[in-house]
Structure I
Amino acid sequence: MDVAGAAVIMSVIPLPSTLSKFMQYVSTRGQAPAQSFSQILLGGLAPDGGLYLPAEYPQVSGAELDAWRKLSYADLALEVLKKFATDIPEADLKALTRKTYTAAVYRNTRVGDKAAEITPLRVLEEKNGSKLILQALSNGPTLAFKDMAMQLLGNLFEYTLAKQHAELNIFGATSGDTGSAAEYAMRGKKGIRVFMLSPHKKMSAFQTAQMFSLQDPNIFNLAIEGVFDDCQDMVKAVSNDLEFKTRQKIGTVNSINWARVVAQVVYYFRGYLSVTTGNDQKVSFTVPSGNFGNICAGHIARMMGLPIDKLVAATNENDVLDEFFRTGVYRVRKSAETYHTSSPSMDISKASNFERFIYDLLGRDGDRVRALFQKVETQGGFDLSGKPGSDGDEFSRIAQYGFQSGKSTHQDRLDTIRDVEDDYGVMIDTHTADGVKVAREYMTPGVPMIVLETALPAKFNETILEALGRDAERPAGFEDIEALPQRFEVMAADVVQVKAFIAGHTGL
C-alpha cells in the first residue's frame with residue numbers, strides 16, 4: 001500500500017502506542033475504536049456509521065475566559081483548538097490559525113490595534129432590558145458563515161496531507177453554502193480534489209453561480225436530480241463503504257467532519273466575550289438551523305462551560321428540528337415532503353449532526369443511539385416524548401441543555417427583512433431573517449440574545465428584491481457572477497453513478 005492509502009486507513013485503525021497521550025474521540029454508536037484528532041481529521045463517519053465526539057469535553061475556567069477577552073480572533077481560535085487537537089504541536093496550530101483568520105481573508109472587517117474583528121457584533125435593538133445583537137459571520141470569501149470553519153479546514157487538510165505525503169478526494173453535499181465554501185477553501189490545494197453534490201435547480205442563482213463558475217481542475221460539481229437529503233444520503237453511503245472510501249482516499253468537509261464543528265465553537269466564545277464583562281453573566285444564541293452543525297457547535301461550547309442560557313434553533317418550513325424540540329418526536333421527511341423555500345440552505349429534513357446531541361442527551365449510550373438511528377432509516381424517526389409506546393422519556397431533559405426552537409415562513413422572512421431594514425438600516429439575508437424572527441420570541445430581560453448571521457443578502461437577491469423592491473448590494477468581485485461560464489454535471493440520485501464518476505476522475 002502506498003503512503004496516501006495508509007493515510008486514509010489510519011482514520012479507521014487506532015495507534016494504541018500514541019493515542020493515550022492525546023485527546024480521544026469516540027463514536028456516537030459505540031462500536032468504533034478511539035481515535036486522535038489527526039486520525040479523524042480527513043474522514044467523516046466512524047466505521048460503525050456514527051459521528052465522532054471527544055470522550056470527554058474539555059473544560060474552560062473563569063480565569064481562562066478572562067484571559068481570552070483581549071485575544072485576537074486567530075489567537076482565540078488557537079486557545080480553543082489546542083484543547084481538541086492535542087496531537088498537533090501548538091506552534092503549528094498557531095501558524096494555521098494566524099494564516100486563516102486575517103483581514104485579507106475576511107473582508108469588510110474593522111481592524112483594531114491587534115487584529116481584524118473577524119466576527120463583529122452589532123446591536124439591533126434594546127427593549128425592556130433585552131438586547132438583540134447580530135454577530136457577522138459572513139465576511140469570508142464566499143459571503144457565508146461556512147467560511148469560518150472551511151478556511152481553517154482547508155489549511156488543516158493541506159498541513160496534514162503534507163506531513164503524510166498523501167492526497168485526498170473530498171466528497172460532500174451542499175444545500176447552498178457548504179459547497180462554495182469548501183471549493184473556495186480547497187481550490188488549488190496540493191493533493192486535494194473536491195467532488196460536491198448539490199440539488200439540481202434548488203439553490204439560489206447566486207449560490208449556483210458561485211460554485212459552478214469555478215474552473216479549477218481539482219473541483220467537480222455534480223447537480224443531483226433530487227433534494228439535499230438525497231445528496232447527503234449518498235455521502236453517508238460512500239462513507240459507510242469502507243473499501244471504496246479507502247481505495248479512493250475519500251474524506252469529507254460536510255458538518256459531520258469534527259474539525260468543522262470545533263472550528264465553529266470559536267465564534268460562540270467570541271460572541272460571548274464581546275458582549276459581557278464578567279463570567280457571572282449569561283448570553284443566549286439563536287441559530288438558523290437545518291443540518292444542526294452550527295447550533296451543535298453552540299452545544300459543545302456550553303458543555304465546555306461557556307455560560308450560555310438558551311440555544312434557540314430557528315427553522316424554516318422544513319421544521320424537523322422545531323418539531324423535536326417542541327414534542328420530543330424526531331420525524332424525518334421524505335424528499336417529496338421537503339419544501340423548496342426562500343431560505344434554501346435550510347431545506348433539510350434529516351439533520352446529520354443531530355446524532356451528536358442525542359448521544360449526550362441519552363447519557364452517551366452508544367447502543368441506544370445506534371438503535372434509534374437505525375430506526376430513523378427503517379421507520380423514519382423516533383420518539384423520546386415519554387408517552388406510551390415511545391422510545392424513551394429523555395425529552396424531559398431538554399431544558400437542562402438550554403435548547404428551545406421556533407419556526408419561520410416565507411412571509412415571516414419578508415416581514416423581518418423589511419422590519420430590520422426600516423428600523424435599523426441593516427439588510428439581512430433570508431436565513432438570518434429566520435433567526436431574527438425566532439429570536440424575538442425568546443428575549444429575556446438582562447440576557448443578551450445573539451443571532452448568528454449566516455450569509456450576506458446578495459446570495460438570495462430574489463427574496464431581497466421581493467421584500468424591499470431593490471437589489472441587494474454586492475461586494476466587489478461578485479457583480480456579474482451569474483453571467484460567468486458554468487461547469488457541472490447533472491446526475492440522477494444514484495450512488496452507483498456517483499461512485500463511478502469519482503473513480504473515473506481520480507485515476508485510482
Structure II
Amino acid sequence: MQYASTRGHTAAQNFSEILLGGLAPDGGLYLPVSYPQVSGAELDAWRTLSYAELALQVLKKFATDIPEADLKAIADKTYTAKVYCNVRAGEDAAQITPLRVLQDKGGRKLILQALSNGPTLAFKDMAMQLLGNLFEYTLAKNHAELNIFGATSGDTGSAAEYAMRGKKGIRVFMLSPHKKMSAFQTAQMFSLQDPNIFNIAVEGVFDDCQDMVKAVSNDLEFKNRQKIGTVNSINWARVVAQVVYYFRGYLSATTSNDQKVSFTVPSGNFGNICAGHIARMMGLPIDKLVVATNENDVLDEFFRTGIYRVRKSAETWHTTSPSMDISKASNFERFVYDLLGGDAKRLAALFKKVETEGGFDLSGKPGSDGDEFAKVAQFGFESGKSVHADRLHTIRQVEKDYGITVDTHTADGIKVALEHLQEGVPMIVLETALPAKFNETIREALGRDAERPAGFENIESLPQRFAVMSADVEKMKTYIAAYTGL
C-alpha cells in the first residue's frame with residue numbers, strides 16, 4: 001500500500017514513512033494511491049471478531065509494511081476493556097464501542113454508538129491510543145524521537161496528551177484557543193504535569209492554532225531539524241484508526257451484508273466523518289453520511305450549496321459545542337480530492353484559492369470554479385445544523401425519552417439525525433464525548449450536574465501548567481526549539 005499527496009508533487013511512500021508526519025512536503029494530505037476493498041466474505045467473517053481483532057483486519061489493509069504479528073500486538077495492547085472502561089450503566093466495556101437503540105418506530109431506527117469510554121471521555125481516544133502505541137513502536141524500531149506539534153479545540157489535545165504522556169522519545173506541544181474550551185477540557189489538559197507535555201494557550205480561535213501547525217509543518221527545514229510530527233486529523237494513521245469503528249457500528253447494527261446503515265457525525269474539522277467516507281469507499285454498505293455542524297456551519301453550507309467559504313477568526317462563533325468551533329476544515333481536502341476524481345493539480349489550485357480568497361465554489365453556477373457539487377450525492381453526503389437552543393432541547397428530550405444524558409456535540413448529531421431518518425435504514429449517531437466534559441451546558445439544560453466517572457470528580461481544582469502566547473509562528477518556533485534543544 002502506497003500513499004501520495006492530494007496535491008500531487010510528492011513521491012509515493014509507505015505507511016510507516018508517513019506515520020510520524022502530518023502534511024506532505026507540498027502542503028497536501030496523504031491518501032492511498034487506491035482504496036483497499038472489503039469483500040462480502042470478509043464482512044461475514046468480521047462479524048464475530050472482537051474490536052481488537054477487527055482493528056487488525058482493517059489496519060493490515062493500510063499498514064502493509066508492518067509485520068502482521070506486530071500490528072496484532074499493537075491492536076491487542078490498545079483496545080482492551082481496561083483502557084476503555086468509562087462505560088455507562090448497561091454498557092459492556094468489552095464491546096469498546098457498544099450500540100444503544102434510542103428509537104425504533106415505523107421502521108425508523110435511531111442508534112447511538114458509544115465512542116467515549118476511553119481515558120479522556122471523548123471519541124478521540126479511539127484513534128489516539130492506537131497512535132501512541134504506533135508511534136512508540138516505530139520510534140523504538142528506528143532509535144528515533146519525535147516532537148508532536150498539534151492543535152485542539154478541546155478533545156484532540158487531551159486525548160493526545162494522555163496517549164503520549166510518559167512515552168519514550170516523544171514530546172507533545174499542544175496549542176489550544178485561550179479561554180475557549182470548557183472548564184473540564186481545559187483542566188484535563190493543563191493539569192498534566194508530565195515533563196514531556198507542553199500546553200500553549202493561543203490568544204485567538206482554533207483556526208489560528210491550526211494555521212500555526214500548518215505553517216510550522218510547511219517549514220520543511222525546521223520540521224526536519226526539530227523532528228516535528230502531528231496527531232491532528234491531518235495525520236493519516238489517525239483517520240485509519242477511526243475507520244475501524246464505522247465497520248464495528250455497521251456490523252453490530254446489521255445481520256447481513258445486503259442491509260445498509262447511515263451515520264450522522266458531529267463535525268467541525270471533517271476528520272471523523274472523513275473516516276466514514278473512506279469506509280464507504282472501501283465497500284462498507286453505508287447509505288448516507290450526514291454532517292452535523294453547530295453555528296459554525298462552513299461544512300453545512302458546502303453540502304447544501306457547493307460553496308466552501310472559510311470564516312475569519314472574528315466570524316467564528318464561540319459556542320456550547322466548542323470542539324466544533326472550527327471554520328476551516330483541514331481534513332475536507334481529502335474528500336474534495338475524491339470529488340474531483342483525483343485531479344491533484346486542480347485541487348491544489350482550489351486550496352490555493354482558499355488561502356488567497358477564502359474559499360471556492362463548485363456549485364456549477366456562472367463564474368463558479370466547477371460543477372462537482374452535482375456529484376456529492378454519489379458519495380452519500382447530506383448535512384444539517386444545530387444551534388444552542390436546539391442542543392438544549394435535544395439534551396432535555398433525550399433525557400426524558402431515553403433516560404440518558406448526552407453531551408452538547410452528540411446532541412447536535414441527534415438533532416440533525418432525526419431530520420434525516422429513513423424507513424428501513426438504521427441511523428447511527430456517533431457519540432463524541434461524555435456529558436461531564438461540558439457540565440456548564442448540562443446544568444443549563446437539566447438543572448443539575450452531569451455524572452462524572454471515578455477519578456474526575458475535582459479535576460478543575462488541580463494545579464495547572466501552561467503558557468499563554470500570541471498567534472505568532474516565529475515565537476512558537478523559538479519556544480519549541482528552546483525545549484527540544486535541537
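Please treat every number below as a calculation from the coordinates, not as lab data. Since the structure is predicted, the reported quantities are computational estimates derived from the model, not experimental observations. Cβ atoms are built from the backbone, for glycine too; each structure is taken alone.
The value 0.05 for FRET efficiency 1/(1 + (r/R0)^6) of positions 53 and 301 (r between Cβ atoms, R0 = 25 Å, to 0.05) was derived from one model only; which of I, II is it? Only structure II yields this read-out.
When distance in nm of label points 7 Å out along Cα→Cβ at positions 69 and 461 is computed across structures I, II, the figure 4.4 traces back to I.
Which structure, out of I, II, was FRET efficiency 1/(1 + (r/R0)^6) of positions 45 and 149 (r between Cβ atoms, R0 = 25 Å, to 0.05) calculated from, if the result is 0.90?
Values: I: 0.90; II: 0.05.
Corresponding structure: I.
When mean count of other Cβ atoms within 10 Å over residues 141-148 is calculated for each of the structures I, II, the largest result comes from I. Looking at structures I, II, which one was distance in nm of label points 7 Å out along Cα→Cβ at positions 181 and 429 calculated from, given that it came out as 0.9? Among I, II, the structure yielding 0.9 for distance in nm of label points 7 Å out along Cα→Cβ at positions 181 and 429 is I.
Can you say which of I, II returns 141 when volume of the Cα convex hull per residue in Å³, for residues 237-348 alone is computed? Don't skip to the end; give the middle numbers.
Numbers: I: 141; II: 119.
Clearly, the read-out refers to I.
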